[in-house]
Structure P
Amino acid sequence: MRKFVKVILGLIAGILIVLSMLYYLQEKLIFLPTKLDNQYQYSFEEPFEEFFITRPDGARLNALHFKRDNPRGVILYFHGNAGNLDRWGEEVLGLVRRNYDLVVMDYRTYGKSSGKLSETALLEDAQAFYDYVAAINDDKKIVLYGRSLGTAMASYLSSRNQASMLILETPFYSLLDVAKERFPILPVDMLMKYPFRTHLYLQDTNCPIVILQGDQDRVVPISSALKLFRSLEGKQPTFVKIEGGSHNNLKTFDDYHLVLDKLLIPHTD
């Protein structure tokens, strides 16, 4: 009997340890930043300016502003959960070359950015960058673009501002929803500090919503993106399935570029 009790207590202790690790270490599971020295010099093939925004709590957020002559508008871009602006500055050049100004920032702890992570802080930081863009551009010329983790920030902004369009690449219904699918036997509802309920943000969005998703995505399954799409009844969102696309390669498909050209480049008869 004592041996049985010890086994049970050991299992309970093990479960509690696992739950504690998931709670306290979830930043390391969700956010995969790469730091940069503050003296690091970016280099890209398109003209840009580097700048910082300092937040009320002292966090200092690094960003790039790509600039074009006579741009069609401006894209405020929120990147995925890995790397830093050295990588993402290269990733966005295709959008810039569609003749758009583009602003992309590094989240707290990424690249040269500093500050303490929290869901509230990340969303409020996103609003600060929208305010930066809106101060020099009409809302009707602002396109919000989110990729993976960044779809939460872009969606949040679309619910609070009057942007012209929201483009979501590999989005999720909520990060909580993805976690439940990954860890179905764990009480993730109680553990998640970063639920990022994208579907709730979008209920208050009035601009056109476009979702781009690969059907072979193993990071954010297409089922989560479709669940998000189906939650937007009455908003007339557009869902574009990229056949054969995975999480990080949509830009290698012609369909991806055809959709972006149609969305971002005005066509005249």
Structure Q
Amino acid sequence: MTAVPGPDEVAEADRRFRLWMRRNLEHAAAHFQLRITGEPVFGWRDRSISAPANSLDGPRWLRVVSEQPQWAHGRGWTGIADANTLSGVPKPCVLGVHEWQEGDWRRQRAEVMTLMPAARCSPTDTAPPGLDPPDGWWQDLQQALQHLASTPTERISTDQAKVDHRVHAAFGADIDCRIQRWETVHGDLHWANLLNPLAILDWELWGRGPAGTDAATLYCYSLTAPGLGQKIRAHFPVLDTPDGHRAQLYVTARLLHRITLGDHPQLTEPLKKHARNLLRALP
């Protein structure tokens, strides 16, 4: 029987992995002839590392993502660079890509992109206390998401099978959550992916998805800040339509699954309460 690692062993493994990711960032910086200028930031579960950097042509942002080889492909792997095709949305532009293999166990992908002159709305996915973007910021976000929604693409962010899987796993196989309207979505619109002045980061998962997905995602990540949630509802009336209800139910199911993996435990009860209200609203 394989022994289960103890907390100290897990902590040491995490420490070593982060050191290794820092070396990957240094390798990528050398490849692109960049100089790292700030403390690196780790992404979800340390699968990525990013930092500001300088080039001969000005400031840049450098990101390295690491995956097991069997997952190092597809829409999530190339999404940030694929988003260069989008126009009319404030976002970084990928200027260069570099991939390399680490033996047979990991593949790395480095992307150097333009540095957006703005600050993150939150250091985490959820809304921090007191967050209150100005009216102009909300108007810019509305316009950006409207433009994105009408942009044609063959990329898929979420299909009906994925909606059914998440919703049925969370709320039962008898729930009918057939999506009636689809649009192009960012797919992971939380507060750490939004800047002020407005720019939208981390385009790994963009593509076609249920109408209202982005507003629903931002709203669900704001359930612990009711005043902020009210502003989201006011600026995105889709949330109070049948399309918006279905999008919110899918997002709620998705985030409840993330909670089982250890993410955002403070959202557990607000999401469950929100789900009960959504289920009552379904036809």
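Figure out for me which of the structures P, Q the number 3.6 belongs to, where distance in nm of label points 7 Å out along Cα→Cβ at positions 96 and 120 was derived from the coordinates.
P
From P, Q, which structure was helix-only ellipticity at 222 nm (-39500 (n - 2.57) for each DSSP H run of 4 or more, over all residues; to 500) = -11000 calculated on?
Answer for the origin of the read-out: P.
With Kirkwood radius over Cα pairs in Å computed per structure, which member of P, Q shows the largest figure?
Q
For which of P, Q does Kirkwood radius over Cα pairs in Å, for residues 128-207 alone, calculated from the coordinates, equal 14.7?
Q
Given a value of 1.13 for Cα Rg over 2.2 N^0.38 Å, for residues 168-231 alone, calculated from one of P, Q, which structure does it belong to?
This figure was derived from P.
Laboratory data are not the source of any read-out in this text; all were calculated from the coordinates shown. Quick caveat: nothing in here was measured; it's all calculated off a predicted structure. Cβ atoms are built from the backbone, for glycine too; each structure is taken alone.
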